[in-house]
Structure P
Amino acid sequence: MAQDDAVTAERVFGLCERGRFAMAHSLVDDAFVARNGSFGYLVRARVFAYERRADRAREAVDWALAHAEPGDPDAPLLAGLVLLILGDAHAALGLGLRVAAADPREWRAQVLVADACRMLSRRAEAVAAARRAVLIAPREAEAQVALARALDLSARPAARAERRAVAARAVELGASPADVAGRRRWPRLVPALLVVPLVLFADLWVLTGGIAVLAALAGGLWLVQARRSGSSGRGRLQTVRALARAELNGDPARARAAALTAGAFLPVLPFAATGLAAASAADGTPWPLPAVLGVAAGAVVVLLAAARAVRWWYGDAFLQRDFLPSRHAVLQLTALVALIGTAVALSVAQATSTALWSAVTAAHVLWFAVGMLIPFLALNRARRARG
C-alpha cells in the first residue's frame, strides 16, 4: 500500500466520524480499491459501517477476507474493527483470536480481543487481553485505551484506581480524553431485583406468561442485532457456535466451565417433575401413578433433548470427553436418577406415609438449592482465577 493511500484512508475515517459520507465515498473509489485490494475493500467497508449500511459493509468484509494474503494480520484486524462497529462482537473476537494465535506478539490482535470481550461483558478476558497488549506495546496509546475501557467494566475500587492511572497514561501517549471517558452502567443486580416480584407474587400462569414474553423479547432483540450487523439470526448463531467450539480447543479451564454451565439446569428437572408429585403426596393427596410416570418420562425426554442440544452446540468430543466424565455431571446425573427413581418407586409401591413423602420432598428441595449453587460457586471461583 502506498503512503498516499494510507493518508487517504486516515482522511476517509475522519470524514466518516464527522458524518461526511459522500466525500468519503468519493475518495474510496474503484481505482482506490483496485490499487489496494483487500485493504481498499476494508476501508470501503468501514465507510459503509459508519453509514449504517450493514449489508454492504458485511459484503465488503467477506470479499476482503476471502482475498487477503495468507499470514497478513492487517486484513483480519481491520475487518474486526468493522465488525465491532457493526455490533458483531462474536465474529470480531474470532478474527482477533485467530491473529493472536498466529502471532502472540501482535498487540493489535490483543486490543481487538479485549474490545470484543468488553462488548460481550466478558470482563476478566477483556482485562487479560488488554494487559497482554500493554505488556507487548507499553507505549501504544491504543493498548492503554483498551485496558482503561476493560477496567471500566469492574466495580472494584482497586480497578477504578488503576483505570484512572491507565487513562492518564493513554492521554499522555496521545489518546483523546473522550476515548477513555468512563460510562455509567446499571448494576447487574438491578435486572434481578426487577424479576423478584414476578417470581414471588405472580401465580403460575402469570409467571409462565412473563417468561414467554421475556423469551420472545430476547429472540426479537437477537434478530434485530443480527440484522443491524449485516447478518441473519441463523448466521449469527452459527458464528457464536463456531467461536464457542474453537475456544474450547486447547483450553481445559474453559472446557470445565462449559461443562459446569451445560449441567447447571439439571437440578430443575427432578424439582419440577417428581418434586411436585412428592409435595402433593406429603399433603395427603398423592398423584395417580400414570401422572407420576408421565412427569418422570417428561424429565427424561427433556434430559435427552438437552444432551442433543449440547452435542449440537459444542460437538461430540465435548459431550463425550469433557462433560459426561466430569465429576459435576456424574454428581448431577446421579442425584437426578436417585430423586426421580425414589419418587417413582414409592408411587409404584403406593406408599401413603406423609412423613416419608415429606422427606422425599425435602430431598428434592435441598438438592435443587445445592445443585444450583455448586456450579455457580465453581464458575465464580474459576472466573476469579482467570483474572
Structure Q
Amino acid sequence: MLNAERRFARSWPVAGALVLLCSSSALAGQPASFLDTIHHQTTLTSTVPENGDQNPYAIVVAPVSAGSVQKDDVLVTNFNNDGNLQGLGTTIVNYNPTTKKLTTFATVPRNLAGCPGGVGLSTAMTMLKSGWVIVGSAPSADGTTRTKGAGCLIVLDSSGKVASVIADDKINAPWGNMAVIDEGTSATLFVSNAGFDIGSPEGDPRVVNEATVLRVKLSIPEGKPPAVAEETVIASGFGAQPSKDAFLIGPTGLALGSDGTLYVSDAAGNRIQAIWDAAARDHSAGVGRTVTKEGMLQKPLAMTVARNNHLIVTNAQNGQVVEIDPVSGDQIKARWVDPNKAQKPPGSGDLFGIAMTPAGDGFYFVEDEANTLVLAK
C-alpha cells in the first residue's frame, strides 16, 4: 500500500504452525469466548529494519533456540521495500520478548537464483523444530501483479542464510499462513498459492478461481536442508484477484485440526472453508465445505487458534479480529484491535499476521499501516 488512505484493500496474508482443534464442549472450564479474556494491547516494536523494508506480514513464534534465534522470539516478514513497493521486501526481522530488541534475522538476495521473479517475502512462513526457516516469495518487479513472478519457497538456516530454494509448477505466489505438522526428521507444510492466472489490475482485474492449497511433505536429513519428498494439491478453485491497492487477494489463513481437517480463510468468498482429511488425502477436495461466511467476517485474512480451540481471524476490511467455533460454525465475537480512523472503515487493510503467545494467553499481530508488532493479552 502506498499510503494509509489507500489501504482499504490490500494483499492479504501471516505464517503458521501446527494448530490442533477439537470440540470446545470437550474442554470443561474453558471460557466461552477467548476474546473476552483479552484486556490490553501493547505496541512492542517497529518492524522496519535498517534497509527500510515495510509492510509486515507473516508472524512466527520460534519453537526452539537455534542459531541466532531464541525460543519464543517473534519472526516477522516484510513484503514491501523501502519505497513501499509491494512484492519487493527481502527481510525477516526478529523481536526478542525478553530483551525487547529488534534485529534483522535475514536479508534475502532480491534476485535469488532459482526463484522465478525474485524475492518479495509473503505471509507464508514457518520455523521448524530442526531450526530451519521456510518462507514464501510472491515477487513483483514494480509493486504490481503486472510484473508478478511465480516465486518460490526459500529455506533458510537458523542464522538466516539461504540454504536452498523450492520452486516448481505447483508453486505460484505462495501466499497465506503455513499450517505445519513437524515431526523433527520430517515435516508437512500446507501453503496456499494465489498467483495462478492472475492478471493485472489495469488490464484484467477479474477474480480467477485458480488458487490452491498445496501439501508439501519434507524429509529433513541431519545437517542438511529439508528436501521435498512429495507434493499434493489438496484444495483448489479458490478465488484470487489482482488489485491496484492490494497487490492480490487470495486464500490466506490456514489452520490444521487434530482430526486432519484444514481450515482455510477464503478472502474472495468472505468465508471459512474446511478441507477434510488434509494430512492424508491424495486428491483435491475443491474448495471443501463452508464452516461460516459473511456476518462478522469482512474479507478474512490471517488465522490462528486460541487455547479454547476457537479460530481467531483478522479482517481485511476493518480493524477487527473475529472468534469462530470451527465445530459449530458459530461466529462468537468480534473485537476491535485497530480502530485507526485514517482508514475507512477504521483499521481496514491494516491487519495481516497473527500468532498466539507461547503461553496461549494472548496473541501477536501486526499493524501494517504503522509497521508495528503488537501484543494483545
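A short reminder: the numbers here are calculations on the coordinates, not readings from a lab. Bear in mind the structure is a predicted one, so any value in this text is a computation, not a measurement. Cβ atoms are built from the backbone, for glycine too; each structure is taken alone.
So P(r) over Cα pairs in 10 Å bins from 0, in percent, for residues 264-327 alone, computed for just one structure, reads 23, 50, 24, 3; which one of P, Q is that? Working through the options, I get structure Q. Computed over structures P, Q, Kirkwood radius over Cα pairs in Å reaches its largest value in P. When distance in nm of label points 7 Å out along Cα→Cβ at positions 136 and 216 is computed for each of P, Q, the one that comes out at 4.7 is P.
For which of the structures P, Q does the calculation of helix-only ellipticity at 222 nm (-39500 (n - 2.57) for each DSSP H run of 4 or more, over all residues; to 500) return 0? Before the final figure, lay out each step's value.
Values: P: -25000; Q: 0.
It was calculated from structure Q.
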